[in-house]
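Chemist: Each structure below is given as structure tokens.
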Structure 1
Amino acid sequence: MAVRQGGNATARLRQRIFRIRKSSPQGLVPYFFIAPNVALFSLFMLFPLGYSVFISLHDWDVVGDTAFTGLANYRRLLTDPQFWTALRQTLFYAGGAVPMSIALGLFVAVGINQRMFARTLMRSIYFMPVVVSGVATAVIASWLFNDNYGVINALLVRVGLGRVHWLSSPTWAMPSLIITTLWLRVGFCMIIYLAALQSIPRTYYEAARIDGASTPQQFFHITWPLLRPATFLLLIINVIYSFHVFDLVFVMTGGGPGFSTTVLVQYIFNLAFASSEMGYACAMGVALYVLILVFTVLQWRLGRRSEVAMGGG
């Protein structure tokens with residue numbers, strides 16, 4: 001009994017010391033360190049998001065005339081055919097750019113991870129487009145894909161294939177954007193995969209070679225499973241980028257020809273600053289945010305289930 005009472009007294013003393021430390025000024029030190037980050041996050045993320053939700057509930061134009069309309073903008077969004085067209089084209093753009101950029105990034109990373117001449121230089125060359133401004137890339141791509149004097153059409157004519165109306169045709173305008181996106185994103189995917197590849201212990205491959213595993217077997221049974229976290233990260237980042245793409249579309253096609261390359265962000269921009277429908281544009285922006293959030297949560301849950309299944313196997 002005396003031992004139990006002594007143990008209870010010790011526990012109460014520890015709890016009292018913890019409360020004193022927590023309430024003391026020294027216990028507030030960590031909060032002072034994170035306060036600037038919390039303030040900046042609130043100023044540039046939480047406040048704009050909350051204010052956008054507020055504007056979306058109003059009939060709000062650029063001049064400043066406002067009228068509360070409740071959920072009218074969201075009801076209009078559900079029946080707006082141009083919104084669904086822009087969403088479909090955004091999904092088409094993402095469906096073309098995301099898997100191809102990840103696959104090409106993996107291919108380049110695996111190749112450059114081997115022993116080769118000027119390997120560091122090759123890595124720098126592949127990564128260089130990542131640090132180039134999106135607007136500058138779009139301007140260069142507009143010259144390359146130009147129908148009349150573009151370098152790509154000049155090469156096609158020289159080999160006898162004829163000119164392609166890259167940016168003036170509804171059929172080829174979106175593929176032109178996807179090709180330009182690949183030039184931008186492959187280097188980023190490559191550097192992430194390269195870091196993941198170099199973190200895999202070489203002993204795994206040595207043991208596999210001793211057991212007689214071929215190079216493809218080593219890739220599919222060692223490399224690819226261990227690259228799943230990097231692939232998951234790249235999938236999330238590239239999808240978010242694809243849903244937020246604006247600079248390439250604005251500079252290269254302006255959403256045209258017609259409405260054929262108008263993605264969601266381009267449509268939101270047109271509504272807000274060309275049509276002065278700020279309330280409806282904010283409602284569409286909130287819908288885009290919710291769409292990305294839902295996709296990210298679903299992908300995260302699928303990724304977690306995959307990791308649990310691998311751990312259980």
Structure 2
Amino acid sequence: MVQLGTDTGRVCVLGSINLDMVASVQSLPLPGETVVARGFAHFPGGKGANQAVAAARMGCGTLMIGAVGEDEPGHWMRAFLQDNGVDTGMIRIDPEQPTGQAFINVSAAGENAIVIVPGTNAGLSAADIRLEELTGCRVFLAQLESPVEAISSLFLSDIARRGVTMLNAAPALPEGAGLFSLTDILILNESELAAYADLPEPPDDVEAAIENAKKLIGWDGQAVIVTLGEKGAVVVTGERGVLIPGRRANVVDTTGAGDCFCGTLAAALADGYTLNEAVRFAVTAASISVERHGAATSIPVRAEVEKRM
């Protein structure tokens with residue numbers, strides 16, 4: 001993994017942009033069950049957009065590569081990103097496809113179930129990546145709500161290889177594993193770890209998470225981070241695993257907590273934090289986000305994170 005040193009740089013996020021349609025329910029519906037929502041709202045979302053907002057709210061220069069439709073959700077999402085300090089100059093407007101949408105059920109306990117309609121996100125390609133405009137970017141972050149081919153093109157570029165590539169391997173897709181060899185820092189939750197490590201169920205303790213994360217490390221210098229919810233996150237490098245403990249939180253809505261973690265982590269690394277320091281900062285940011293409703297709208301600003309730390 002390339003060492004960033006102490007100089008700051010920008011974060012480049014390649015990813016999805018969605019309009020989130022959120023229904024509040026007492027409990028998540030079982031297969032075949034119909035439940036009545038207690039409330040409904042729409043929020044800005046998409047893993048890419050959420051993570052870009054998180055990086056920008058930490059005070060880091062952030063550029064987003066993505067696509068939206070020439071429709072009301074698309075215009076609204078671009079304006080939201082701009083209002084949060086994200087550079088939207090590389091977000092393509094597609095006149096033929098709708099902006100992506102996510103349909104989210106959130107239970108009273110803060111658990112969620114999500115269905116995504118990709119829309120314009122599915123059409124993102126290498127042609128949308130203008131490498132000459134990535135000058136100053138030092139951390140390159142992607143997720144798997146965008147085509148693997150586009151992510152591969154970015155991660156294989158000279159400018160990304162001179163920086164640090166980060167992949168949030170979510171949702172867990174078999175083709176996503178093909179990107180691991182191009183990734184300096186791989187980020188997964190327990191369910192995604194189970195999928196990629198071929199486990200029958202998510203690991204039930206910290207040591208099991210560490211041992212199975214080691215299976216995904218392909219070369220010296222690569223790191224795997226497994227987020228463990230309220231327990232925090234483990235950082236695995238080579239044969240060593242370190243737990244960064246979680247922080248106490250009054251959980252309201254876990255939607256977007258992982259995205260908050262990833263974007264904050266990218267910003268902290270671009271600011272020159274060590275990996276363990278950056279994970280500690282990101283865990284703290286995520287502990288604040290779960291105390292609020294929504295995904296991107298729940299993400300704190302840097303001063304809030306520093307105060308809680």
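Chemist: On distance in nm of label points 7 Å out along Cα→Cβ at positions 83 and 291, which of the structures labelled 1, 2 is highest?
Modeler: Values: 1: 1.0; 2: 2.3.
Checked 1, 2; max of distance in nm of label points 7 Å out along Cα→Cβ at positions 83 and 291 sits with 2.
Chemist: Matching task: 2.2 is the computed value of distance in nm of label points 7 Å out along Cα→Cβ at positions 67 and 163. Pick the structure from 1, 2.
Modeler: Values: 1: 5.0; 2: 2.2.
Label of the source structure: 2.
Chemist: Same structure again: Could you figure out which one of 1, 2 the value 13.8 for mean projected area of the Cα convex hull in nm², for residues 75-218 alone was computed from? Walk me through the intermediate numbers first.
Modeler: Numbers: 1: 13.8; 2: 10.8.
It traces back to 1.
Chemist: I have -22500 for helix-only ellipticity at 222 nm (-39500 (n - 2.57) for each DSSP H run of 4 or more, over all residues; to 500), calculated from one of the structures 1, 2. Which structure is it?
Modeler: Numbers: 1: -22500; 2: -8500.
Of the structures listed, the value fits 1.
Chemist: Using distance in nm of label points 7 Å out along Cα→Cβ at positions 59 and 275, single out the structure from 1, 2 with the greatest value. Don't skip to the end; give the middle numbers.
Modeler: Numbers: 1: 1.5; 2: 2.6.
That would be structure 2.
Chemist: Out of 1, 2, which one gives 27 for relative contact order in percent (Cα under 8 Å, 6 or more apart) as computed from the coordinates?
Modeler: Details: 1: 27; 2: 20.
It was calculated from structure 1.
Chemist: Using Kirkwood radius over Cα pairs in Å as the calculated read-out, with 19.1 as its value, let me know the right label among 1, 2. Could the numbers behind the result be given before it?
Modeler: Numbers: 1: 24.0; 2: 19.1.
Label of the source structure: 2.
Chemist: Going by distance in nm of label points 7 Å out along Cα→Cβ at positions 123 and 203, which of structures 1, 2 comes out largest? Display every interim value, and only then the final one.
Modeler: Working: 1: 2.4; 2: 4.1.
Top value of distance in nm of label points 7 Å out along Cα→Cβ at positions 123 and 203 goes to structure 2.
Chemist: Kindly point out which one of 1, 2 the value 3.8 was derived from, the read-out being distance in nm of label points 7 Å out along Cα→Cβ at positions 131 and 267.
Modeler: 1
Values quoted throughout were computed directly from the atomic coordinates according to the rules given, and no laboratory measurement underlies them. Predicted, not measured: the structure shown is a model, and the values here were computed from it. Cβ atoms are built from the backbone, for glycine too; each structure is taken alone.
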